[in-house]
1. To test your reading of the models, identify which of 1, 2 gives 1.06 for Rg/Rh (Cα atoms, Kirkwood Rh) when calculated.
2. With FRET efficiency 1/(1 + (r/R0)^6) of positions 313 and 449 (r between Cβ atoms, R0 = 30 Å, to 0.05) coming out at 0.10, pick the structure among 1, 2 it was computed from.
3. Out of 1, 2, choose the structure whose coordinates give relative contact order in percent (Cα under 8 Å, 6 or more apart) equal to 22 when calculated.
4. Given a value of -12500 for helix-only ellipticity at 222 nm (-39500 (n - 2.57) for each DSSP H run of 4 or more, over all residues; to 500), calculated from one of 1, 2, which structure does it belong to?
5. For FRET efficiency 1/(1 + (r/R0)^6) of positions 353 and 489 (r between Cβ atoms, R0 = 30 Å, to 0.05), which of 1, 2 scores largest?
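What follows draws every value from the coordinates through simple rules; no lab data is involved. It should be emphasised that the depicted structure is a prediction, and the values quoted were computed from it without experimental measurement. Cβ atoms are built from the backbone, for glycine too; each structure is taken alone.
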Structure 1
Amino acid sequence: MKVYPVEDVRFLDSETIRLRGITSAGLMEEAAGSMTAMLLEGLSARPYQPQHIWLLAGPGNNGGDALVMTRLLLEAGHDCRCLLLSGGKTLSADCRLNAERLQAVAPDALVFNDTPHWQADRVSPLPDLIIDGLFGSGLNRPLEGCFAQAVRWINSQRAEVVSIDLPSGLFGEDNRRNSPDHIVRADWVLGIRYPRLSFLLPENAPYIGRWSLAPLQVPPQAETRRSTPYYMNERADIQPLLRARGTFDHKGCFGHGLLIAGCHEMCGGAILAGMGALRAGIGLLDCCVPSTAWQAVQTALPEAMVRRDEGNERYFSSISGLPMRKYQAIAVGPALGTGSAQRQGLQALLETIHRLCRAESLEGRLPMRLLLDADALNLLAGNPGLWDILPEETVLTPHPGELDRLAGYRASSGYERLERARQMAVDHRVFIVLKGAYTAIVRPDGTVSFNATGNPGMATGGSGDVLSGIILSLLSQGYQPDEATRLGVWLHGLSGDLALQQQSVESLKAGDLPLYLGRAFESLKKTDIQ
């Protein structure tokens with residue numbers, strides 16, 4: 001599913017009107033009808049119905065949508081009224097047309113405030129459901145005057161708030177220069193056809209309780225005329241990536257991976273990453289850990305070949321003795337620590353992989369794949385010269401704080417952090433898996449795929465280690481980095497969703513995730529899920 005910037009959505013609307021041969025008012029009727037149907041479906045599932053619904057409409061096309069919805073809700077038998085707030089501005093043509101239509105069929109349902117002042121007393125009786133249609137994605141500056149006052153009034157009410165398109169006052173992408181007090185805090189946002197980028201960014205969580213997309217027919221020709229760097233993965237995008245296994249396949253068919261993780265003080269990260277790799281189908285897994293962690297890791301992972309670090313008994317420091325040419329993929333970082341020994345070990349590893357990748361490229365073989373996570377990322381951030389020997393298409397899996405350390409400064413918003421990740425991916429030709437509620441897979445060409453699986457219960461220590469193990473497993477099996485990251489993140493989130501059926505968001509722990517990976521794989525294989 002494509003995620004279009006706001007200016008492209010306006011282009012798609014105009015192209016839809018042209019290609020389908022309909023009027024802009026006809027498209028508004030269709031979009032508002034689709035959102036109304038979704039709203040009515042949601043209301044019908046509740047044990048109680050709202051007694052007093054107020055819709056607040058602005059002077060533009062978002063207000064026109066609210067006027068159409070008022071008429072349709074009245075037809076469905078709901079008690080509702082619409083306050084049309086112009087702020088002294090001229091109404092758009094379609095907004096005026098739908099105000100006239102509502103006035104004609106239900107004159108008492110339209111309350112018109114054409115002054116530049118907010119008049120809260122016009123909204124009586126007080127609503128138990130507010131539908132916010134003041135402004136949508138066309139907004140490009142903070143709200144002021146009566147519209148800002150209206151937003152503050154909405155946020156002060158105890159009523160549930162449903163916003164059309166976007167919460168009024170919220171910009172479609174970058175909100176760094178917005179006014180937080182003048183943005184509607186919606187419980188539910190009814191989007192149209194495409195998610196907005198602002199839905200997917202953490203700074204906007206206070207304004208978007210949840211969001212849904214109402215369908216709208218957009219001709220494929222219109223979409224092909226507008227490219228976007230942003231996408232949201234759906235099940236239909238991920239399912240074809242999963243490869244079938246043959247009857248005569250054996251462990252040698254599914255790759256040999258190396259996990260370098262753990263230290264004297266911490267070996268849980270190595271165990272969790274190893275569990276993720278084994279449950280994700282790797283053929284052979286080697287784990288390189290310090291001698292002091294060897295017994296714990298070998299006991300927890302009997303299926304793995306656990307190798308002692310020969311250079312330091314407490315910390316990773318050397319790849320001496322490892323059969324490097326045997327590995328299809330290597331992951332390094334979980335619970336590694338960031339001392340001088342680990343820095344030297346990481347540098348030695350990168351230099352060796354750099355030489356091997358060059359040799360294998362000359363021999364026409366696939367290059368060895370590399371994943372850096374956790375402390376390996378922190379070591380990379382503290383030693384910028386290591387970027388120069390980082391193989392192209394390396395997979396980096398930072399959480400937001402780690403991304404900021406890699407960038408060298410703390411981002412002021414999720415939007416700024418995402419744009420910085422895109423630039424880093426392009427500059428260094430790497431894949432960046434920026435972890436979060438909608439984990440973003442950033443490719444070396446700057447395009448971004450957001451993930452749709454997962455839940456807040458996964459916000460716990462060790463969850464990212466499991467993800468690194470899953471992606472290591474897929475890379476070892478021969479999946480390309482784009483495939484391994486998208487499939488791995490999807491399965492990781494889905495395993496969390498399946499685990500949540502038996503747990504709660506409070507009780508879910510990272511060790512639960514590998515236990516549900518099998519069910520996640522089987523769920524993805526099913527063809528009867530819509």
Structure 2
Amino acid sequence: MRRLLLFILLFAPAPVFAQEGGDKLPAISTERIRADVKYLASEPLQGRGVGTRGEELTTDHIAAEFKKAGLKPGGDRGTYFQGVPLVTVKTGPELSLELIKGKEGIPLKAEEEFVGVSHTQVSEDFDAEAIFVGHGISAPEFGWDDYKDTDVKGKVVVLFTNEPPSDDPKFFNGKSLTYYGRWTYKYEEATRRGAKAVFIIHTPETAGYPYSVVKSVKGVQLQREPNAPALAFAGWLSAKGGDKVLYAIGLTVDEALKKADTKGFKPIPLDTRFKVYAPTTTQKIISKNVIGVVEGSDPALKSEYVLFSAHWDHLGVRKSTTGGEEVYHGALDNASGSAILLELARAWAAMDPKPKRSALFLATTAEESGLLGAHYYAAHPAVPLGKTAMNFNFDCIYPVGEPESIVLSGAERTTAWKALQATAAKHGLVVEPDQRSHLGFYYRSDHFALGRGGVPAFSVGRGEKVKGKPADFMKKVTEDFIANIYHTPNDKYREEWDFAAYPPLMRFTLDAARETANTPTLPTWLPGDEFRAAREKSGVK
């Protein structure tokens with residue numbers, strides 16, 4: 001019954017108009033949105049895997065819709081496509097991990113007790129001593145260093161994701177997760193310190209999703225620069241695998257996590273060697289970001305842009321537990337956001353008069369592999385980041401019920417915050433704090449890559465308030481999605497979905513983006529924000 005909550009049909013879809021400040025916002029067609037979601041999540045696209053026929057069909061569809069709407073190409077050599085150099089990294093079935101303690105060898109079962117991939121993008125066969133480093137965080141501004149007085153060069157680092165619990169806004173931002181808590185940071189920091197490999201101990205509480213999600217994400221990486229430092233193995237341990245590893249120092253996973261959460265934690269040698277064999281095959285590919293542009297109306301300001309984004313990729317086809325293959329359709333994640341991006345592009349292109357600044361619509365690749373397409377775009381932007389006003393991102397929007405609230409996590413850190421709040425109020429939307437900020441959702445979608453580059457960036461999401469529904473309605477929908485649908489073959493298109501849930505969020509976005517495009521000065525991050533320096537470096541003060 002809980003799953004049915006996700007698919008309740010509340011309102012018949014219909015085009016929507018809005019009258020704002022004397023200027024009409026163009027119509028939003030829920031039928032076009034439905035058609036796009038249905039196609040992008042359909043069987044022929046095979047889960048929109050990177051480097052597959054599904055990618056070709058997906059990116060061709062997005063480019064064709066951009067062209068049909070009148071967007072100009074914003075990619076390479078006058079096309080809609082920006083090439084993104086990636087490597088598919090596949091670990092062979094002979095993958096093995098053995099814990100060596102004295103003369104005893106304890107094998108761990110691949111998939112069930114550990115997973116991972118080589119970051120060196122070659123086969124690896126090594127034997128190295130291991131050390132437990134708590135959360136693997138070095139944050140001098142918070143007086144925290146899990147690596148203090150410890151050299152991990154050439155060693156296997158074992159740690160937890162997430163960060164020390166806090167209710168103090170001045171200590172790891174209180175309940176809101178900082179980037180120090182993300183698994184990507186753990187790998188990056190260990191790499192900087194010369195570690196041989198990293199194994200993150202998974203718990204649903206610290207990761208925010210089941211272990212099955214970790215198993216579903218495979219190896220697609222940006223092509224590695226020659227001689228750049230990299231981990232021989234970047235892995236995860238299940239709780240069962242973690243218990244086996246920690247047994248050497250007399251701890252369980254729960255006990256080790258308590259130690260990791262304690263101020264003054266000191267690294268603990270595991271008195272165990274990790275013997276890893278990771279046979280690896282690679283293939284270099286050029287994946288695609290899709291970019292379309294609508295030119296602004298002001299001769300001076302049209303060289304600056306408002307950016308809209310959503311990732312088009314999902315997980316493709318994977319082996320099932322029965323030995324066959326299953327399609328991970330990714331209807332909500334993120335055919336939903338891609339369809340919204342397309343309809344926003346159509347609406348913006350239809351605006352008359354056009355806003356002063358231009359608009360860029362970006363559909364990214366390889367978000368599921370670590371925001372790779374967005375990071376590549378941020379490093380190789382079609383428009384300089386210093387001329388990019390703001391990024392509105394869409395990722396996984398539930399088509400259920402009419403939203404009466406909105407989440408703009410991260411926008412409160414920008415100089416545009418008051419204007420965004422006023423626009424939301426104008427559209428009858430209450431701006432809510434992110435109820436899942438403790439899981440670090442700000443750092444888990446493409447806007448983070450743009451934010452890191454200095455652009456005021458955030459995802460537009462629905463809040464907890466739904467017209468005519470109990471206060472806990474969206475909470476239950478979200479819990480069911482994470483437990484039963486997220487990164488599984490169950491993320492399929494449903495005819496029962498109510499796409500009339502989208503226009504309130506989209507009308508807000510169009511209006512807020514139009515205001516951003518027309519304002520005299522570019523927004524920036526507030527003083528002291530982690531991204532303010534990058535914004536100033538790009539030329540925006």
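1. Source structure: 1.
2. 1
3. Only structure 2 yields this read-out.
4. Comparing all candidates, it corresponds to 1.
5. 1
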